[in-house]
Structure I
Amino acid sequence: MTFDPSPRAQALITRVRAFMDEHVHPNEQRFLREVATGDRWAPLPLIAELKDKARALGLWNLFLPQSESGAGLTNLEYAPLCEVMGRVLWSAEVFNCSAPDTGNMEVLERYGTPEQKARWLKPLLAGEIRSCFAMTEPAVASSDATNIECEIRRDGDFYLVSGRKWWSSGAVDPRCQVFIVMGKTDATNPDRHRQQSMILVPRDTPGVTVVRPLSVFGYDDAPHGHAELVFDQVRVPAANLILGEGRGFEIAQGRLGPGRIHHCMRTIGMAERALELMCRRTLARTAFGKRLAEQGVTMERIAESRILIDQARLLVLKAAHLMDTVGNKRAAKEIAMIKVAAPAMACRVIDWAIQAHGAAGVSGDFPLAYDYAQVRTLRFADGPDEVHRQQIAKLELAAYG
């Protein structure tokens with residue numbers, strides 16, 4: 001087993017790094033200024049400019065393995081590109097590789113009808129619109145997705161969608177034109193995993209209400225954001241159902257496997273940057289007669305950070321390799337393992353980097369505080385740690401049963 005990038009992937013890594021160095025890192029402060037000016041939810045001129053540049057250079061839709069508009073990379077080839085993008089939270093959108101659009105595009109690519117692809121996938125691949133994935137609900141423990149209460153009820157040639165969702169990423173963005181909504185079409189089905197379906201709901205359909213943007217540790221994540229939504233008897237054509245009634249869990253598993261790889265590799269990119277900032281800071285600061293980098297506790301944390309990051313990266317690359325070679329289902333344990341390991345690792349490394357920066361670490365002068373908030377939240381997104389640990393244990397015990 002080798003995780004060396006293919007020649008094509010290595011060339012793309014070099015090009016994405018160069019793009020980040022030339023266009024993204026120098027504009028991090030401009031991004032913050034544009035968000036703070038005027039309407040916080042308005043699309044940013046900076047992002048539009050950089051998307052045009054990335055598309056012109058062919059650094060576009062790199063995440064999509066099977067599509068005329070995708071790069072055709074395997075999960076293993078795409079993983080290190082995700083790591084490079086992960087160094088700056090907003091950079092993935094520049095390459096049209098940001099969640100939840102990536103997962104939604106994969107759903108449409110794999111399971112959508114020709115009509116659904118023409119209406120929604122094509123403009124998403126072109127970066128002309130954005131989308132939202134609405135699954136989590138405030139009234140139930142959504143870590144068990146069989147609990148969801150949103151109703152998708154057949155009414156002749158239409159479905160009526162009713163329910164309340166939250167943490168629906170991207171819904172506040174005015175470019176968001178479509179929601180993929182998970183709800184129950186058959187609440188009495190004895191198979192709890194065949195009760196749910198997914199349906200496409202255009203944003204401008206009567207009955208759709210964006211109640212409010214939600215904050216994460218005080219950050220509103222503008223202009224992307226996470227919203228609470230209400231669907232009140234929202235009437236959409238039956239043709240908007242994806243794949244068929246009772247197929248929601250099947251679609252979700254196909255969507256979340258690659259998404260977890262993407263999240264974890266971006267997280268490793270954040271951790272790498274935190275370690276870099278920690279090293280630079282501790283080499284430049286003196287306390288009690290010697291540089292912080294020479295203090296025993298600092299050296300211990302730097303060494304441990306390097307070990308933890310490399311361990312997590314190897315685990316993620318192994319999971320990506322297995323997804324490519326034996327499929328997502330047989331790689332389920334490894335996918336669950338990385339979803340626990342990578343965010344926990346990054347929380348620790350970023351926390352140590354914050355400590356090394358002193359009060360500056362919790363300020364907005366460095367990306368560390370915001371990165372920590374994002375990574376801590378990732379321990380809930382796509383399933384909480386506890387659910388993944390339970391799955392890992394069950395799969396491990398199955399070998400002895």
Structure II
Amino acid sequence: MKRNLQVSDRVSKISKSAIHEMTRLSKEVEDVAFLSWARPTSDTPEHIKEAGIKAIRDGLVGGYSETGGLPELRDEIAVKLRRDNHIDATPEEVIVTVGAIEGLSSAVMAVIDPGDEVILPSPTYSTHIRQVVIASGKPVLVPTIEEEGFILDIDAIKDAITPRTKAILYCSPSNPAGAVFSEEQLRQLAEIALEHNLMVITDEAYEYFTFDDHRHFSIASIKEMRKNAISCFTFTKTYAMTGWRVGYLHADREIIPQISKAHIPFAICAPVVSQYAALAALTGPQDCVSRFRQHYLEMRNLMCERLDRISLVFEYHRPGGSYLMFPRILAEGGDDSATFCKKLLREARVSTTPGVAFGPTGEGHLRLSFCVSADEINKAFDRMEEYFI
């Protein structure tokens with residue numbers, strides 16, 4: 001007798017990741033120009049790698065750390081949060097996580113009950129939507145204002161609140177659009193959260209990569225938001241450590257034990273070797289972060305120059321942060337971004353990410369990454385110019 005596959009409804013209803021599907025398809029094409037991966041092509045700085053190697057040689061990484069992370073690492077994270085984010089943090093309010101992703105997942109699981117609604121400004125990182133769904137919550141996607149550079153639509157967020165609304169989850173600088181939500185708007189968002197007693201969960205992975213006059217602002221630095229904010233950060237983007245899988249979150253000490261209850265079954269603890277490397281990242285020279293930021297700024301400007309040369313194909317807003325941008329497709333077939341991107345991959349050998357992966361308002365766009373080399377960007381755009389023009 002044939003038996004049905006026993007899979008939960010909440011997981012079976014999640015569509016296949018368009019990001020990972022493009023990665024899979026790209027491996028089937030020879031000599032691809034990659035603009036689809038949101039990971040730095042720079043290597044992890046040497047002093048960070050050496051700290052990991054030393055921890056291995058010293059026999060420090062064979063066992064678990066404390067669930068919350070190495071005490072000395074949490075001490076340094078608290079210093080960083082006070083210095084750079086103006087968050088009045090203590091080590092007891094920090095959990096070291098498996099990248100920002102696991103921290104966000106643990107935060108969502110700690111806050112959301114089945115049927116609770118979570119507001120996400122859209123377009124948004126596809127994993128954030130899935131995190132809410134896996135927690136049996138309901139994602140409520142509120143469009144940002146694309147015409148003004150994908151800024152928050154504060155009035156639309158107010159209108160989206162219902163008795164079931166439990167939290168607001170956002171990423172700034174944003175993935176995929178590279179928008180940097182201003183301090184003024186985030187203070188307005190904080191007023192909404194406090195008025196309705198909502199939790200605000202933040203993904204601040206790209207905090208150090210802002211450009212022009214844009215400045216990163218942490219909503220948890222607002223004193224009144226202490227009990228209403230869970231802030232998630234990562235070493236993976238800041239220090240080109242994506243494969244090390246280490247990040248951290250901050251929340252009020254009253255909610256930290258509840259988040260820890262979710263963190264333990266997800267991870268037990270972050271990889272210990274990665275925690276020692278992260279400690280070296282925080283306490284070592286910081287010029288690597290400045291170099292990464294300068295490189296991304298130069299690559300953003302180059303990508304904008306190349307987009308300007310094919311303005312009949314794409315229109316875009318210059319991103320104020322991250323290393324990602326989200327052009328609208330003007331060319332024929334652009335209303336189906338998945339088909340468009342697959343065709344571009346097969347016929348022009350350029351890998352991009354379809355905008356539909358980032359929510360309904362992402363359709364008709366594609367995501368481009370500029371954390372690559374100038375040669376890679378020029379190769380991709382040379383091919384697109386030849387293909388479209």
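Rule-based calculations on the coordinates, nothing more; no lab input. In this text the structure is predicted, and so the values were computed from the model without any measurement. Cβ atoms are built from the backbone, for glycine too; each structure is taken alone.
Could you figure out which one of I, II the value 55 for percent of Cα pairs over 14 Å apart, for residues 77-124 alone was computed from?
Working: I: 55; II: 67.
For percent of Cα pairs over 14 Å apart, for residues 77-124 alone, the value 55 is produced by structure I.
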Comparison of I, II by distance in nm of label points 7 Å out along Cα→Cβ at positions 21 and 365 - largest value held by = I
request  = Match the computed value 32, 26, 22 of semi-axes √(5λ) of the Cα gyration tensor in Å to one of the structures I, II, and report its label.
outcome  = II
Structure from which 14 was derived, relative contact order in percent (Cα under 8 Å, 6 or more apart), options I, II = I
query = Upon calculation of percent of Cα pairs over 18 Å apart, for residues 53-140 alone from the atomic coordinates, which of the structures I, II produces 44?
reply = I
remark   = Matching -15000 (helix-only ellipticity at 222 nm (-39500 (n - 2.57) for each DSSP H run of 4 or more, over all residues; to 500), computed) against labels I, II points to structure I
